[in-house]
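Multiple structures follow.
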Structure P
Amino acid sequence: MPHKIDVAPSGRARCRGCKEPIAKGATRFAEEFNSPYSEEGGLSFRYWHLQCAAKPLANELGEALAAYAGPIDDRPSLEALVAEHARSPMPFAERASTGRARCRACEENIAKGDLRIAFERTYETPMGTQKAAAYAHARCLARYLARESERGREATRMDDLLVQVRANSKLTEADLTTVENEASAGRVSPT
């Protein structure tokens with residue numbers, strides 16, 4: 001299991017969130033990551049107070065909570081906090097919260113409030129393999145999928161992908177219809 005909840009055997013570990021020590025005997029969240037300094041295949045753990053991990057690592061903590069049968073102080077409120085901050089499974093559509101993301105197909109910034117489709121991408125860093133979101137305008141979806149296929153990556157058929165986007169998104173029905181219409185319009189190549 002890549003992430004887990006365990007009991008701190010000492011008080012030496014510091015929380016990755018608040019930077020405070022995690023007391024001996026406290027339950028903590030252990031986030032597995034690839035470390036260039038680890039001797040065991042590059043895998044190591046970063047530790048968090050449960051409350052500190054609930055927002056930035058809601059999905060990962062939720063999985064670990066489901067697997068952990070031991071006692072946790074105020075478990076219902078922790079589970080509620082995790083549910084409130086859980087991310088949708090990818091791919092999904094949303095309105096851009098900032099204007100900083102760049103479309104992976106047309107390379108233009110996606111304006112704040114514009115509809116976009118989020119994908120999971122994997123890339124290599126000095127700290128090992130990392131996963132992050134990549135975004136595309138709905139109108140650029142066909143171009144994004146073609147580019148992924150050209151690069152030798154497995155690309156889902158657009159119709160199948162739109163079914164997944166609809167199932168994973170928290171948008172209104174009107175916004176989902178707009179996403180589908182823009183994606184379909186992007187299939188037609190200009191003549």
Structure Q
Amino acid sequence: MIELLVVVAIFGIAAAITMPAGGAAVGSYKLSGQAHAISYQVALAKMRAASTFTRARVFIDLAQETYRLEVWNRTTSNWTTEGGTEQLPRLIDFGFGDAPSPPPNTQGTSTPVQAAACLVALVAADVVANSSCVMFNSRGVPIDSTGAPTGANAVYITDGSAVYATTVSTTGMTQLWWTPNRADSSWQKQ
């Protein structure tokens with residue numbers, strides 16, 4: 001009986017030691033998976049725009065921490081959601097944390113910036129509050145609110161320990177980046 005208690009105690013101590021490391025690994029995988037999902041959604045928006053010969057965008061609701069693919073419906077003159085709305089997991093937020101700069105050669109600014117606010121319609125009239133959009137024209141080229149090509153699109157997410165960025169260049173190339181969440185960011189392509 002004593003031997004059995006000693007074995008159970010050893011297993012308990014081993015479990016107590018490995019639990020924090022396991023929890024951190026799960027959190028890291030969750031953030032990485034969410035970053036990849038957003039990157040795939042941006043790439044899908046580019047393909048949908050080109051395949052349907054209309055505009056498509058990834059609509060990000062910064063307040064609700066959700067994102068979705070939307071395609072411009074020329075018949076109804078409205079944005080139509082394709083698929084569902086995805087919710088960020090708990091403890092993951094849209095933002096760039098403590099990262100002082102964007103990934104190299106991506107945004108042309110000295111500080112990271114989420115993609116521009118979404119428009120209610122196609123023209124630059126009304127913007128949707130607390131939103132961010134990565135929009136593509138019918139040729140799959142990323143555009144701004146005026147319809148001009150842009151290479152400043154980026155979507156940042158963080159869990160407080162790391163930051164992921166999905167960037168879109170003027171040519172439409174989508175890249176995924178990672179950096180630890182600290183003031184001396186060292187972005188790495190994923």
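Laboratory data are not the source of any read-out in this text; all were calculated from the coordinates shown. Because the structure is a prediction, the values reported are computed rather than measured.
Assuming 40, 19, 13 is semi-axes √(5λ) of the Cα gyration tensor in Å as calculated from a single structure, say which of P, Q it is.
Q
From P, Q, which structure was relative contact order in percent (Cα under 8 Å, 6 or more apart) = 16 calculated on?
P
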